Every structure is written in structure tokens, then in C-alpha cells.
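Read-outs: derived from the displayed coordinates by stated rules, not from any lab. On a predicted model such as this, the values are computed, not experimentally measured, just so you know. Cβ atoms are built from the backbone, for glycine too; each structure is taken alone.
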Structure 1
């Protein structure tokens, strides 16, 4: 009998449409939760992406990428609905919007997953715009609550986008209260709490769930880990940054990998591995799922600093 995944990422897989010139566009597979799944699989963990994609050319590309990433194909659903597209007109500063009012991702159904899909499940990850789009958001919150009851650990990365206005506030609180690990960035905090003081926003977020572990990423300034009244900090290694796309997804994947594979390590070491994972994703253009060897080398570099 084939084993089911130990790690599952539930949410959106989408197509990024990047404007490369005034009239030229490039399509890339993506999606926050899907990228985390791809990173976990690349690090060697049994992982599945639980979500839905379309049956057109965009869906075909996502299906092929899902398979190429080594993700469990039994958890991927397909529907004859339109694709979910992120239209990125500018990247610096980012200007984007989403197309997918009745797209396939919204039709994801946990009830349609194969029997026993969660038999080996240890962690499930949520986040991205999937939690800001109904009816998918309600579906995923219900799934998170059931997984919590079943003793599955939950990680959550809001990954702020312009869809997340005050209507998202209740979801932010609910998912933070359910999660064991929350990944949040400087920009996320300012966007989600609609204020410039990110440190104050982090304090407010932590009040939702004082028992959780919080991974707070600040780009080139490094990251910190917060648990109770303790804080650990780490600076990224010296690398030649190509771009930072997907670094946040890689960092939470790195933290989950470290917690799972080497639970005996200190929180400082877990944080160092997370930062190394994020840095490794910056070594090539576009969202990257770095090799374990790359991450391990950068991790050793951080430990020496």
C-alpha cells in the first residue's frame, strides 16, 4: 500500500501572468500554498498539495508542475472551471490583481479526497489568497478545525495580498488561534493590521495565540523566532541575491523540515535552517525550491557567524 503524505499544503495553485514588456507577458506556475508544498517535497518530505485546478492549458501546466515536484497526485482535484490568474503588471513596486471569480480553486472539496489521505498526516499548512476567497475560505477553515481535533499540527502563513481587507480580520484571528506555527513578514503585518508599526502589529497578532511559535521574516534584515517570552534572531548568509521571489515560502518550509527531521535541535538552530532555506531560494530567478544540499551549506555558514 502506498503511503499517504506526512505533510499537506491546502489552498491555491495559480498562474502568475508577469508583464515582461509593454505588450509581452510570461506565465509561471505559482501560488503561496503550492510553493510551500513544492519546497517541502524538494527537501525530501512526503508531501501533497490539496487543492483544485482547471482543466485547460493553465491547469495542465500546474498538473505537470505538481507531478514534476514529486507531490502526491491523489490530492489534486480538477474541474471544468476557469483558471485562477494573478496579473502582475509591475514587480517593483508590485502591482497586481486576480482573475478568477468562479475559478476551479473555489470548488476544492475535502470530502472528495481519497479514503485515508490523512492517515499519515503530521502537519498541514494553510495560507495565501485561498483564505480570502469564498467559498474556499470556509472550506479550508473547516478542514483546519477538523485537523486540529485529529491532533495534526497546523502551520499558517497569511501572505498578505490586497484581497485581505477588514473582511479578512476574523479569518486571521481564527487561523492564528488554530495554528501551532505562524509565519509572518514585516510587510504582512503592516498590511493585515493596516498600520505602519510592524512591531506593534506583531504584538497584537501574538495576543491571538500566545502559545504558538511565530516566525517573523524581515528580508535582508534576517528573521526572528518568538515563543512565549523568548526570542531568537538570525541574519542571512552573504549571498549573491538574484531575486527574493518565493523566499518566504521556502523559509516556512525550511522551519517545518527542521522541526520534523531534527526535533532535538535548539530553536536557534531551527531558525538558522529556516533563514538558510529562504536565502537559498534567492540564488536563482523566480520562485525556487532549493535542494537540501544548498540549504545545508548555507545553514553551516549561518552557524559560523
Structure 2
């Protein structure tokens, strides 16, 4: 389970790295603004990531209990919540981000580029948040291989769009950092479309309860929030610290901020490996609890260590 998930996380992290590679050819301002805007966006995304972790635990529990018809309803209720959260964060970011960033970013050039980047990048919230629920679904039912394929499709889309939109190739105007933001958002839309098509074609709709999954069930959402509330806060804080660090570096100049962006993207590769093992362990343990195999829990944790 860990290997496909690990590969998918590494590939998805390469999206940020490819943005840095392309924007490094545009200039230090674009690269530094991408760092600030990227971490700002990631802090919002981590709220969804934390919620998805809680949803994954419940899905895995139902899978272990063999109550398969409860899995799709849980996933769909999570999608409803993600859409509401995405609308709220998108509206708040579009309105408040320019006001907040104007007082904390020293360089006018970096500020302008960061606001331009975020204006287009936050459109990806609607797609990436729903992708989190599909990831929770496939990890919860221990079918992680498709995540690798999805990540490859997403990365290839991002690379092609970055090349066309940043530098103005293939008949597109050269958009610089705005092109990078649009490319990332569109690649997330491609990822979501892939998940929807693949799931509709391959999922056992009767087994997992997809046919009756779209009725609003607040009690399922309440159960997910009771588990994922703290993981949402923890995930948000873990990335917000990076944003504060990048702000401190920005006050040293545009070049140090650009260099820090590259170093962070490279150093974070190790975190992807750790995250894959942690996610897999969580899914397996929840499956074992659901199956009544509590005696295996410490053994599973020991194998992960």
C-alpha cells in the first residue's frame, strides 16, 4: 500500500518543484512570489487534508467491518463539506488576501506578483479539495495503485501547461507567474476529472453504496468532524509556520526568498516518504479495528517504525 501512495505523493510534490524550475527562468521576483503564494495556498489546502485524514479513518473502519455500503455515503458527505469549505476559503482569499499581504510583504514587486498568483491559484481549491476525498476513499479501501496513475496524469498536465502558459508557447500569451497559477489549478481539475471517470467506470456502485450516497446525512458529517477537527488544525498550523518563515526571509531580499523556495521544495521530498507510511499505517490500523483484529495493531505500528 505504501509504495503507490509514496510515488503519488512524490509526483504531486514535483508540481511545486516544476513551478520553481520554470519560474526560476522568469526571475527572482516570480520565484519568490511563487514561494509565498504557494505556501499560503498550501495552508488552506491543509485544512482539507486534515479533514480527509479523518474521513479516511472512518472509510477504512467501515471497510474493515465489511459494512461496504456505508463507504460511498461517507465519502459523498465529505465532498459536500469540502465544497462548502472551498467556497468559504475562496471568497475569503479573494477579498482579504490582498489586504493582509499588503501589510506583511515588504517588496512591492513581490507583493504584486503574489497577489496575482493567488488570484488564479485559489480556483484550484474547488478541485483539490474534492480530490482529497477520492484519495481518502481509495486509501481507506486499500486500493492505492490508482493514486500513482492519477498523480502522473496530473504532473504531465502541469508540466505541459507550465511550458505553454509561462513562456507563451503553443499559441498562448506569455503569462509568467499567472501562467504557473493557472497551470496548477487546471492540472488539479484534470486530476479530479480522472478520479470521477475512473471511479464511475470501475467502482462497484451497489457494494459501496454509491446509488444511495447523495442524500444529505448530517450524522455522518458530524462523525467525520469529531475525528478530523484537530487534524485540520494541526495540519494548518504545520504549514502556516512555513509561511511565517518565508515572510521573514522575504525581508532579506528577493534573491534569498527565491533560493529558500528551491531548498524547501527539495528538502520536502523526505517528508512525502514519511507521510506515505503514516497514511498507510492509519488506514491499516483502522481496517484492523473494524475487523476486530486489535491484537495486530502494535505489530502493524512496529512494521511501520
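At-a-glance table
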read-out: With helix-only ellipticity at 222 nm (-39500 (n - 2.57) for each DSSP H run of 4 or more, over all residues; to 500) derived as -11000, matching label from 1, 2; value: 1
read-out: Rg/Rh (Cα atoms, Kirkwood Rh) from the coordinates reads 0.93; which among 1, 2; value: 1
read-out: Mean count of other Cβ atoms within 10 Å over residues 17-24 - structure with the largest value, from 1, 2; value: 2
read-out: Structure (1, 2) behind the derived value 1.00 of FRET efficiency 1/(1 + (r/R0)^6) of positions 225 and 265 (r between Cβ atoms, R0 = 35 Å, to 0.05); value: 1
read-out: Value 16.6, calculated as mean count of other Cβ atoms within 10 Å over residues 81-88, assigned to which of 1, 2; value: 2
read-out: At a computed 1.6 (distance in nm of label points 7 Å out along Cα→Cβ at positions 9 and 129), which of 1, 2; value: 1
read-out: Answer label among 1, 2 for the case where relative contact order in percent (Cα under 8 Å, 6 or more apart), calculated from the coordinates, equals 38; value: 2
